[in-house]
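Nothing in this text is a laboratory measurement; each read-out follows from the coordinates by a stated rule. Computed from a predicted structure; not experimentally measured. Cβ atoms are built from the backbone, for glycine too; each structure is taken alone.
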Structure 1
């Protein structure tokens, strides 16, 4: 039997927006405008599809819970971390994959 997934609204945190800006600036300086715009668009597209496909991504292994409410999307060199609640999807932050586990775990304290 296939589990029916209901569409939920997506809300992003200020921390996510700041991180997205920082990633864009770094990408722009390092790889140029075309690559920076392309990577930012890839991240934003992932966020836009979360309203329907939020359950398709794996639980975040760095933030284990019984309900698997913390999940992540792997995007090239970054992890997009989000929380699934009864009412909505909360995009918490986007962190570099090489970040320390303690830095990743701090994401759970982000409130929207």
Structure 2
């Protein structure tokens, strides 16, 4: 068995919106800035790289590394992230939380 056999599958959450890419990006950036403050005890953003189509990030979540991307389109945002093996038991709650936060930030459609 190699390392990839035990790695948890990435979590993928897609949130539809009617905001357009520019406004959706603005709202996601603001939500990330708020999370830096609100969740400082649990979350440290160690890398945040914005490109035309979205964000590539690395964070330390509850002391464990997590990597992912957020792709932002005119009518949807798709977050894909990978928890560590140690965090894999949190996959379903994390998926539900990201979906809820995404709908709140983007207004859902």
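Figure out for me which of the structures 1, 2 the number 38 belongs to, where relative contact order in percent (Cα under 8 Å, 6 or more apart) was derived from the coordinates.
2
With distance in nm of label points 7 Å out along Cα→Cβ at positions 28 and 44 coming out at 1.3, pick the structure among 1, 2 it was computed from.
It must be structure 1, since only it matches.
With helix-only ellipticity at 222 nm (-39500 (n - 2.57) for each DSSP H run of 4 or more, over all residues; to 500) derived from the coordinates and found to be -11000, which of 1, 2 does the value describe?
2
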